[in-house]
Structure formats: C-alpha cells, structure tokens
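Throughout, read-outs are computed from the coordinates displayed, never taken from laboratory work. Predicted, not measured: the structure shown is a model, and the values here were computed from it. Cβ atoms are built from the backbone, for glycine too; each structure is taken alone.
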Structure 1
Amino acid sequence: MSVDANLFLNRELSWLEFNQRVLDEAADPSVPLLERLRFLAITASNLDEFFMVRIGSLRTAIRRGDPGVDPSGMTAGEQLDAVSLRIQQMVEEQYRIFLEQLEPAMVDLGIKRRHVTELNEQQSVFVEQIFEEQISAVLTPIAVHDPERFALLTGRSINVAVQLAPDEPDGDYRYAVIPFGRSDLRYITLPSDKGHEFALGEDVIALLVQRFFPGEEIVSTVPFRITRNADLSVREEDGIDLLEEMEDVLDERKDSFCVRLEISDHATKPMLFFLKKLLKLRNRDVYVLPGPAGFGDLTRVADLPDYSRYVYPRWKPCASPGFDPGQSIFETIRSGDRLLYHPYESFDPVITLVSEAATDPDVVAIKQTLYRTSRNSPVVEALKTAAENGKNVTVIVELKARFDEARNIEWAKQLELAGVHVIYGVRGLKTHAKACVIVRREPDGFRRYIHFGTGNYNEVTARLYTDISYLTCDKELGDDVIAWFNATTGYSQLQQFKQLESAPIGLRDRLLDLIDFETRQCRNNAKGAIHAKFNSLVDPKLIRALYKASQAGVRIRLNIRGICCLKPGVPGLSDNIEVISIIDRFLEHARIFHFLHGGDDQILISSADLMPRNLDGRVELLVPILDDECKRRAIEILKLCMSDKARARRITSDGKYARPDSRNSGVRSQHYFQQLAREAEESAFEEKRRMFVPQEPN
C-alpha cells in the first residue's frame, strides 16, 4: 500500500467531516425546523453505522495485532484514538444543537417532550394506564447475577439499567436490566389540549420502576444504548451454502462485541462501572449524554402529519417528456437513448421497463442485478410475474449487501419459488453493479433493451437520492452486458468488452487511461479537463494519477459528497484540483465522469465509487454514454452541480471545508434541477394538449 501522510487524508476522519456537513444542516436556521431535526437524526444513524462497520473494523485489527497502516500513515490504534476524539466533539455538538436550538423551537410550535415529573393529572393517569397495559406486559426486567452469562441485549435499542440496594447490610449493589428490544414503546403520545406532547418510554419506566421490583429499594435507574460490531466476514468456500452462511452471519451480528455505550449523564459511578464491565468496554467507548440516546429515532417526530409547514415542500418527481405513457416503452427506447436524473425525473420508466417486459409475449429473457430493494418492490414482483409467464429470468441477488442481507435473503427465496434463476452474487466479491437487460424477439431479430443505473432498483430511495438512469438498445452495449451477465453468473472469465468496463478487472485501469490521456494532452500544450461527480475518493492509485494530471495543467473539478482522501489546492501538488461537496434535501448519489478527451467528450456513469473496496472487492460497471443528447445532459448536470453557491462546501487541503458566504443567494443546484424538470414536464403537457390526433376508424 502506498503510504504518504503528505499526499493522503485519513478516510475515517474524512467521513466524519462529511457527517459534520450533515450536522451543519441541523444547525442552520434557514432550514425548516423539522428538516433540521431530520438531519440530526441522519447524523446519528450515520454514526451508528460508522461504529458498527468502521470502528468495528479498527477494533478487530487492534485485537489481531495488525501492524499495518493506512495510506495517510496511521495505525489502527492511532486511527481509533483520532476518530474517538472527533466523535466526542461531534456528539457534544449534536446535543448542544438539540437541547439549545431544536427542542426549544419545537416547544414554540407545540411539540413538547414532557418530563414525567411535569405531567398534568390527565397525562399521569394515561401514563399509568400505558404502563399497566403495555409496558409491564411487554417488557421484562432481567436480573444480572453473572455478567459473563447475561442475556443478550439488542444493539441500537434502548435499555434501562436498574441499581438495587444490597440485600444484606455489607453486600454489593444488585443490578437488573429492562431491555426495550424492538418494541414500539419508545415514544408515548400524551393526551393534550393542543399541539403534540410525548414522553419517552425510558422516562416512564424510571417513574414507575418500583412496580417492576415490589418491596425492593431502588437506588437509581439509567437509560442506555449499545452498538455492536457488524464488520463480520462470510466464509465463501466450496461446499458452503451462501444463503445459510449469511443467515449465520446475521445471527452472529446480534451478539458480536460492543463498540459503544451511550448512557445518560445521570448514571451513578457504580452503575457506570457495572455496565462497562458487563459490556467489556473501555472509557473511550463510553459516550455520556446530557439528553436522550438514539437521535435516529427522532424521524418519528420529524414525520408528524400536522406540521407540514415546517418541512421542505413536497416535490413530486416529474414525468420525463422523453416517455409517452401511451407508447410502449420498447418503442420509446428504440427511437433513441434516454437519460433520466432522479429524483427530479420519475423512476417510473425503469419500473415500467421491467413490468412491461414481464407480460410482453415477445420478451424471451430478463437478466437483472438486485443490491438493495424496497420492502414491497414492484421490480421484484414484475420479475416473479415474468418467470411465472414463462420468461427466462436470471437475477443476481447480492446477499452480502450490508444491512439489507435479511431482506435480500427473503427476496431470493421468493424469486426462486416463482421460477427465477437466482445467483447469490460472485464468490469473494459483492455484486454492486446496477444493470437490467431485456431480450425481445422483433421482426428484424432479437434486440436487447438495457437499463444501467448509478442507484439501486428501489423506487423509495429513487425519490430521495440523486441518481442517473441510462436506457438504451445500443447493439455494442447489448453485446457487452450479455457477456458481462454470462461471465458473472457462470464460471467464465470476463472478456474484452467493446464499450463497458467492469471491476475488479478493468474499471480502475480504464479511468487511469482516461486521466493519463488528459495529462498527455496538457503536456503537449493541448487542453485537458476532468469533471466528475461521485460519493467517495479513497483509491491511492487514482489520487496519485489526479495529482500528476493537476501538475501537468489539467483542470480537475470534482463533486464528492462524502470521503475525500485527496488534498485539493496544495501548491505544486494539486493546484488545479477543486473539490466541492453538496449537502441538501436529497442525498447526492450519482456517479458521472466527463473527460474532455481532445474535444471528443468521454462521458461515463458508474455504480462504483473510487475506493479500493469498490474497485478490487466488488463487481461494478463503468458505462459510456453514447448518445449525443444524453452526453449533453450529463455535462449540464456536472456544470450545474459545480456552480452551486448555496449548498456546496469547498473541501480544503486539510480535509475540512469552507461553507458558502451566503446560503440564500446564488445557484442552489437541487432547486434548479427540480425547476428544470417541472418546466420540461409542463412544456411537454402543453405541447401534447395543443396536438390534435385524428381518430382512425377500426
């Protein structure tokens, strides 16, 4: 591994700076109040996953005595120390924002978290009733006799620890834990004459805990929350049933070692000592909180139906003028390639492609990848229907999609029962590519209709993430994608493609070649430029190539939402590299690359971010956009994103970021894209309304 602290930023610290940018939205008074609450919840959920995966990975490396260092030169122990300090600062800011800004503002709106000591008579009666009818019936206190043999606690859920007086004069304190598990008793809506008032379940337990322990002396109660390691690997050996192995991994995740304890600052010293011993944690793993744990649960409050004035106005995805609902989607794609930019443009054409193929008598085969899908996926239902209708349907379901494993296992079983040929990804790799190909019998022969995407086949996240869809029936792309599917689902090796590139074989090399072309152009006194938009930049080889290009004079403009290990704007190293990050109401997720290429613009989209895990450990696709109009749209998307003056932060050479001078003036790219989509939809509607179509006799 290339190691040079002068060239690379640490990826973990860079990710935390991304999460800080999200937290800035929670602190911004120009953002609607309940959206600020939602951003706060997102930062907490992000940290949950960071602890489960990244902290878990660092802890595992330390346990194994791994002496390796990352490209910035830091050992696992040094990284853990650095990120722990940074997270403590971030958590302090989260609670300052919530307690000093958001909660008082919510009270002004009539949304109030009631402390159980300030309930009115009606609310007190209601809370007692809830306790008797639900809490005491559903939740169970568990005495802790031996910390080594204590019952399993669920990660990322609330628990209440109870400290009991000794049962003899010189005895030790006794302890019990009341786990919430997955019960829906965290938020209790209270009766109120106006507004919305609620109490937290852990506070209700603290108020009435004596009823769980009649006759006992309660010394203290304290709510706490744990996070467990989720960085568990799968054995992928001959003879191993991957589906069963993944089910075992999900079971292992439930009782893996703890990586974090969140606990109220009301905890007594004996209680804190007891929990640290019970969970085998060090001081740096403990986060003492001045308010409620689990901010990720705040989305329940942010989604209250009667407070729509305090969220962003709802934006409905617009119908793309390139698709006529009265025309077969196959006819539409035959007439020319289509490029969609979600969520401004609807994801419906992608669903329609699969749904129409499922019932079209001329469709003979469907091949598709599934990485993350929705709970009630219309795409999965269409694939099942296609198989039941006699189509040859092959689906690559990635069982190792982290935190979606259980859902994908269930989808895989249902698809198999419907007659779909299901492949559980590729051994040793994750299949992260997003592709669907429909093989259709037509008068002039068989034609392949293809969808390539930068996002998942998930109609829910397609309303929340910015992503690209490219629909085409180009012959060379059709030949390539069929060859790619056959290699991925069979035992054959990837062949040389005409247009596509795939990780882990040639994707990085193709990007390196394109960067090198721009570098050589500038060295030969020609113009070179690279504009790109993606989520993370970690790969040392690509970073070094970009530095080399910058030094040759290539103008490089990057829009990177999350991790950036490249140092932009360093004199003599990266003078010509500008990096921005856009945080706004939608999650920036599209991956688009534009290389000037001597005036022969090379535009590509990809499922991959520029990280070693994507380029070496996943099956990914890099897809060229071949249609001139689609190229023009992709270039415009990149230009508009880079011109954002309202929500774009400029990444600095130390990994921090500079906020715009004014967030209320200049281009706000997400608003502009929505306006463009709406205007295009309205223009197409007006044009169609003015067009008279004669009704022919049958």
Structure 2
Amino acid sequence: MKKIIATLALLTLALLCTTVETKAQDMDARAIANNFAALQENAGNPFAGEQELDENGNPIEQPNNADSTRVKEIMPLESYFFDDSIRRRKHFRWVPDTYTNNIRMEQVDTLIGDFNRDYVFQREDVGDANVGILGGVSTPLNFFRRPKGNNFDFTDGYYAYLFTIENTPHYNNKRPFTTLAYQTAGQKRYAEDKLEVVHAQNVTPSTGFNVRYNNYHSRGIYTWQRGKVDDFSAALSHTGKRYSLHAGVISNTISQRENGGLVEAWHVADTIYESPQGMPMKLSDALNKATNTALYAVQTYGIPFVPLSDSVFTMADRTAIHFGHAITYNRWGKRYSDTRRGTQYNITDRDTGKVLETLNFYDHWYIDPDKSSDTLSESLLSNRLFVQFVPYNREGVVGTIDGGLGWDHHEYYQFQPQDYLTGRKTEKFNTYYAYADARGKLGKWLDWQGRARVNVAGYRAGDIDFDAAATLRLFLGDKPLTLTGELSYDLQSPSYWEEHYFSNHFVWENKFQRQNITELKASLEVPHTGTKLTFNQALIGNPIYYGTDSTPAQTIGIESVTGLYLEQNFAFGGLHLDHRILLQHSSSEIFPVPLLSGNISYYYVFQPVKNVLTLKVGVDCWANTPYYAQAYNPALMVFHNQDHTLIGNYPYANLFVAAKWKTMRIFVQYQHATENLLDNYTDSFSVPFYPYNRAVIKYGVCWYFDN
C-alpha cells in the first residue's frame, strides 16, 4: 500500500510539473518556450510555421535586415552537442563523459522490444548466472561483460540494477515526459515486484532536469530469501551555445537476506517437502546491506576562434577551444551480520531423514564467537580540469582533441581490533593522473577514437589505461555493413580490499603485483540480414581472482579467454526467430566459462488494430553447457571459484504475450515454464545451490506520458 501511495504521489508531482509555469521566467524565455512547444507539431523542420518554405519544403532565407531575435526565439535548442536530426526529435537522451567535453547518445525506450524481460541482465546477449530472484546477485556468462573495476567490487554482483554516474541519462524534451511502470508475480507473501518511475522536463529549450526511481523487490519463495534494490537519481543539464553543465545526485540501497543456498541440491525436487519454504538452507539469519551515494558536476565553457553572431546557434562547425572542470564523489558502505546458530545446518539421510552431521557455513570467527557485525566503507573524490580543442568541426577527420589532469582522493574504513583502543581509523590515499582523448569522423564511412590515462604519482602511480577503436561503414547498394575493431590495455593495481581485509569470518593481508589485461575485439554487423558476429580475445597477466576458499589469490603468468558471439535474427513477415550464441574457451580454471551459451527468442508480431494495438506472442529460452560455475559467498558479497559442482544443461524458458496500445505497454508471462515441462528440475541452477524461482505468472504495465 505504501508503494502504491508513493507511486501516486510521484505521478501527481510529475503531472503538476507539466502544467505549472514558473513565474521566474522573463518575457523572452516565455516567447522561446511558446515557440518551442509549437515546434512539436512540425518536428521535421524547426522553421515550419514561422518562415515561408520553397517548393522543396526548405525555409526561404531571411533578408539581411531580418530580426535575428525573432529567428533565435524559434530555434528549439542551442548546443554544439546535437545535430539537426537530433534536435528535431520529440524526446532524446544522452550520457555525459565526465572526463571530456563529449556525450554518448542513447535511445528513449518506448518500444515493445524486450519489455517483458524484467530481469535486466536477460536483455544482454546470453544472460547471467544468477541466484534466481529479482534483485539478487548475478554475474555475466559472457566473460567480456564482467565488471573489471578495482574499487568496491563487493557490489559487482548488482551491476545490472545500480544507477551510476556512467549510466545516468540526461533528457531533452519538447514536452514533459513521464514513464510509470509496474510488474508483479506470485502470491503477495512471496511476490516479486518491480517499480520504475521517470520524469523528464525542460524549463527552457537548452535546460532540463529528470528524476528516476527504481525498486526491485523479491520476497522469496525459499526459506530466509529476499532481495531488494532501491535506486534514485536526479539530474540537471544545460547545453548552451558556449556553456554546458551536467550535474546529478545518485542513491542506491541494497538489502539482502542471505540463506547461503540449499543444504543439498536434491532437496529442490524431493517430495518430502510440501513447499519451497520447508527446504533447509545453510543460513537462517544472515543479512547484507549496502548503501551508495554519488554526486557529480561537469561544466565546460567554449571560446570560438571566430566570434559568433546572434543568428548562429552552435559552435559544432567552428574551430573552438573548450575549458572544463569535473568533480565526482562516490561513497559505498556495507554491513554484514549473522549469528553462530544461524550459520549451522544439518546434513540428513535422504531416505530416513536422520541427521548425519552438523556443519558450520564459516570456518572462522575472528572477532566474536557468537555473532558477526562487519562494517566497511570506501569513498572516492575525483577532481579534474580538462581542455578540448576542435581543430575544424566536431564532425571532422580530427573532430576533437581532449586532455586533462586529475586528482583522486581515496578513503577506506574497516573494523580492526585496535579500534577498541585507538578509535576508528580511516586510511587515506591520493592519486594524480593525466589523460588524453581524440576522436573524429570521415563522412559516413569511418569513426575513430583513442583514449589514454596514466597515473603519474601517488597511491596507484604507474597504472595505465589505454583503448582505441575504429568503425568502418561499407555499403552494398543502399544497405550498410559495419566493421569495428577495438584494442585496450589496462595495467592495474590490486584493489585495496584484495590486499587488506579484516572481518569476523575472513582475514587476509596480501601483497599482489599489478595485473595487466589486453583485450582485442573485432565485430561485423549486417543489419539487413540481422547478423552480428563478434570475436573477443583477452590476455590477462598476473591475474587476481577469488579462489575456491573465497579469498583473493594471484597467479603469476598469462592466462587467456577467447569468445565468439553470433547474433542471427530471421524475420518472415510477422514471425521472428532471434538467436544469440556464445562460444568461449578459457586457458585455465581461474576464469570459468561455459563452452556454449545460448538465448533464443521466437515470437510473432501483428497489429489487431492498425497503428493502435501491437501484439507480440512468443517464447524466450536460455541454456548453457555444464561448467564449474562460480559460487557466491554471502559474507563477502563476491563470486568465487569452485571445483566440485557442475552447472548447466538446463533450459530456462518464459512464455509471454506483450502488447503496445498507444502509449501503454503490457505483458503477461509464464515465467520458468520449463519447470513443469522437464523432469530434470534438480539441475535448475545457474549458481551452485541457488535454484531458480518456481514457475509463476508474471504481468506488467508501463505507461508513458508526453504532454
């Protein structure tokens, strides 16, 4: 009930925002806003309705004595970031680069597409190994999509859900834009719920804000199972002719009941248990909670080499220099708790139910022999100055050249026994670095980019990060074919937590060498045949990983992982047959990957009411060959290697019906349909001892407003 009230309150606020005019706007701003709104009906031409058009639909040039103020008022947007084709869109969004004066364009999702895939990670190639619930941890089956950072890796398992500075979008809208989505499944007591709210609005053609909120919540069908992730972000942008600003605040909260998985895998299919709630789990009172706060502000000011007249609305096609400053702050905190009694479990005889032995989930209790309350935190404050030079124009062969200097301030805290005597102590470090970026285009044929960062002094001095990419577009008649090549090299210090850790169950003090990662990627994309082929090769020198005892380890030498990904989609009228196949090989057990992973989606799309109602009916299925999948350790919140349980050869399928009716999307889905179709439910794991949720009917609705 509280969630429904909160949703209605957010929706009411969004609707109020769409109708209330601020009194602080002056007369010129009112005129711009009025003309801006009028353009939505003629989005194909920003001058439509304001100038006489020639026979080809192009605006006739104004005479020399034309009122330049009048022309300025009817322009929808002043900015060097967006070309005319983007300006004409009713809504568009982008993500700023906090290191350079560049952006990455993204699509505003209002299509039927993958709407029914409520587990976010299922939308990416062949999906993830996961603990079976919405809001639970997961790790990509595709090695090349796994998080590779060297900071707070305890929350890497939640990468698919979290808001970050790198994925927080900014919007530009000719009309206010609001999205409200809700999905649910199962009985109220065990339900999975997902709530998403987005509101984006412009106060002037170049200035806007947006607010987003996501809630993922699984109450769990198994004993002591629950996953909950709450995300919030608020972002502000101004993309003017010379000055731009991107700023925002982000909050993430993870709350997880940790049950450690089934005591034995056969419990999941045994008839002596009337419901999943009766199945014995390894942990009965363990809790994890992690919180995150992030802030960022990036601002730039451009100076053209030739002064701009009032009738010019962009510097994108002018030689210019831009000066910028970025400041970011990211803080994570984590707390894990349990009791000795809650970490003990019984091994029983399958036939008689007799207790054979009692085991402890954890081997060590370093601080307190009866209970755990482990707290740690990390923060990173980054401050940098950069400059961007545009030699000719942003679409030129050498479009932009960027360079910058930065300072990172790291702080780490974890409990140590001496804290009883000396009080809490936070360790602080500083890193100083320089970086450069260059990119350009050769018409519609070639895009290229290169980027490098070197830590020149301080905590992580000597670390190097380099990558380069080029995209070549060829045309067979009027049909495009795209070739892309990427090369990256990362010389990376171990994270603080890989070297230093003290808790009730785990203690280590390591001195690791730097690891180096070289990756090569080559891909071919042929849109008109629905084909995408990608080859990946990684060479990892002196790799650091979590071993079979759940603690960090390092192997001196070079290991490799090779991947070949094929996406082939066929369409026969309304019938679509989509295939995603991934072949992988790892040189050792350090990086376990399945040899073959796949995702197929077969569906039929048709319009019962033309241009009003679209229906999509089909099936999604995921499967992979057996491999020693990584296990999950609750106290550390990390995936680690294991060598005793093979996972795979189980198809996981959803049957679905999705619809798009005007501005509303709806789906009904029979999730995990294979539970009742196959007799090998004992294999229904993608992470050892964490079974998939049982078959359930799930439904969802998404309604977007743009008025």
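Upon calculation of mean count of other Cβ atoms within 10 Å over residues 450-457 from the atomic coordinates, which of the structures 1, 2 produces 25.0?
On the way: 1: 25.0; 2: 16.1.
The correct label is 1.
As an exercise: mean count of other Cβ atoms within 10 Å over residues 114-121, calculated from one structure in 1, 2, equals 13.1. Which structure is it? Could you put the intermediate results ahead of the total?
Numbers: 1: 13.1; 2: 20.8.
Answer for the origin of the read-out: 1.
Supply the structure label, taken from 1, 2, corresponding to volume of the Cα convex hull per residue in Å³ with the calculated value 200. Could you put the intermediate results ahead of the total?
On the way: 1: 200; 2: 183.
Source structure: 1.
Upon calculation of percent of Cα pairs over 25 Å apart, for residues 290-513 alone from the atomic coordinates, which of the structures 1, 2 produces 63?
Values: 1: 45; 2: 63.
The correct label is 2.
If mean count of other Cβ atoms within 10 Å over residues 474-481 computes to 19.2, which of 1, 2 did it come from? Kindly include the intermediate steps, with their values, before the conclusion.
Values: 1: 19.2; 2: 10.4.
Checking each candidate, the match is 1.
Consider the structures 1, 2: one of them gives -2000 for helix-only ellipticity at 222 nm (-39500 (n - 2.57) for each DSSP H run of 4 or more, over all residues; to 500) as calculated from the coordinates. Say which.
Values: 1: -11000; 2: -2000.
Here the read-out was taken from 2.
Suppose FRET efficiency 1/(1 + (r/R0)^6) of positions 162 and 434 (r between Cβ atoms, R0 = 25 Å, to 0.05) works out to 0.30; of 1, 2, which structure was it derived from?
Details: 1: 0.00; 2: 0.30.
The correct label is 2.
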